[in-house]
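Each value in this text was obtained by applying a stated rule to the coordinates, not by laboratory testing. The structure displayed is predicted, hence computed values, not measured ones. Cβ atoms are built from the backbone, for glycine too; each structure is taken alone.
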Structure I
Amino acid sequence: MEVLGFDLVYLLVTVGLAVVFTLAVLTIIGILLVRHFDKTGVALFPRLFMFILNLVETPIKNLLWLFNLDAKTLFLVRSNLINAIYRHRFAAVPVKERAIFLPQCLRNQKCPANTDEEGLHCKGCGKCEIADYKKEAEKLGYKFFIAPGGTMVKRMIKKYRPKAIIGVGCENEIQMGSEMAIRHGIIPMTIPLAKSGCVNTIVDWDEVRRITNLTPQNVND
C-alpha cells in the first residue's frame, strides 16, 4: 500500500524505529545526567534535563539500578531542577506575595499548637525549630502555614493567591504541590525533607532560610 508515493508499512516502520532510537538516546542521556547529579549535587542543563525526565522518566527509573541508584535520587534531581528553573523568577516576586508551607511532621511530638482551617498555629513553645523560623519568615512578610495535608494547601492557595510558594515536604507532597503550583501559574521552590516519616522528620533549615531570603540582589550568590 502506498501513500503519496511511499510504502506505508516501510514508512511506519522507519518512523517507529526513529522514535524508539530517539527515546533510547534520551534515556541514556537522562541516566548520565542523574548519575552526574548523584556524584556532584549539580543538575546540568536544567530545562533540557526536565524535558528529558518528563518524557522518559519511567525507563530512567527502571534502569537506575545499573548505577546503584534508587528512585529517591530521581526525586532529588526533580526538586533541584524545579529550583534551578524557577529560582530567578521566585527571587523577583515581592516577599509579601510569597507563601511558605511546612509539613506538620516537622513539629515536636509534644507540640501544643492549635489547628483550624488554616492549619496548625505555632505557639512558640521552643520545642522545635519552627517557632524561630516562623518569626523570621513573617518578619520578612511571608504568609506562613503549617499544613496537615494537601487539601489545606490547595485551600490556602485559593484563598490568598500567592504568586510564589516555598514547599517543604516528602516526595509525594513536593511532586503534587509543585505540579499544582505550576498549573495555577504559581512559582514553586521545593525543599525535600532530609528524613521523611509521620513524626520526627528533619529538614536542612539552612537551605530553608537560604531560599526564604532569595532576592534579585542575592539570587546568583
Structure II
Amino acid sequence: MNASPASPPSVTAPAQDIEHARFFMVEQQIRTWEVLDPVVLDLLMRVHREDFVPPSHRALAFADLEIPLGHGEVMLAPKIEARMLQAVALRDDDAVLEVGTGSGHMTALLASLSRHVYSVDIQPEFTRNAGTALATAGIRNVTLETGDAARGWGKHGPYDVIVLTGSMPVLPDAYVQQLKPGGRLLAVCGEAPVMQAQLVTRVDGGACRTVTLFETCIPPLQNAPQPKRFVF
C-alpha cells in the first residue's frame, strides 16, 4: 500500500510513492497556503526537493517542517519556499541575488524561472554541496559564492530580485540600494517568536513600497545586523 501523506517515503521507497508524496506536499501543504500560481506549482512538481536534502533527513523531504543542514542552519519548509517564490513573481530575464544558499533547493527554484541567480552562503560546505546538487539537476545558470552577505552583496548588482533565506532583525538599506528600479526584495524581518515576510519593491526615485505577506519565524542569517538595545 502506498505511503500516506503523513508518512513521508524513505530513501528506498518506490518512485511511485515518492511522486505521491510530492503531489500531497503540493496539494495539501502548499496550495492550501495561498500558493496558487500554476507556474510555481508546476515547478515544485518538476524540481526534485529530495535531491537537495541531506541524506540523513531525506525521508522528511516532503514534510511540513524545517530540515537541519548543520551549522545551525535549516532548509525552509516547503510552503515557505513556495510562498516566497510566488511573491517575487520572477521573469525569465531577471538577475537574482539569493543570500543563504543552504541546500540549494531554493536556488534551483529561482534559477528555473530567471535568467541568472547569484547565490551566496557563509558556509563553504553549503556552497560545495549545493553546487553538486545543482549540477546533478542540470541547472547551470547559477553562480555560487562563499562569503558574508548579511549586509548586502553588490558584486553583481544591481539586481531585479533579492531573496533572503534567513531572517533579519533589522533590514540593511544596502539591499534596497542594490535593487534596480522596479526590483523586488523578499525578506523575513523581526525577531522570534513573531516575524513578518515582507516584499519590498523599489519604485521611482529610490523610494520603496513594502507589503507584509505573512507571519512566520525562521532562523536569522549569520551575522545579521542587530537592533540598537537600550542599556539601563
| query | 7.5 is what came out when mean projected area of the Cα convex hull in nm², for residues 27-154 alone was calculated for one structure; which of I, II is it? | reply | II
| For helix-only ellipticity at 222 nm (-39500 (n - 2.57) for each DSSP H run of 4 or more, over all residues; to 500) computed as -17500, the structure of I, II it came from | I
| remark: Value 0.25 of FRET efficiency 1/(1 + (r/R0)^6) of positions 35 and 91 (r between Cβ atoms, R0 = 25 Å, to 0.05) was derived from the coordinates of, among I, II, structure I
| query | Comparing relative contact order in percent (Cα under 8 Å, 6 or more apart) across I, II, which is largest? | reply | I
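Tell me which structure, out of I, II, gives 0.99 once Cα Rg over 2.2 N^0.38 Å is calculated.
II
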| field | mean count of other Cβ atoms within 10 Å over residues 59-66 from the coordinates reads 15.0; which among I, II | value | I
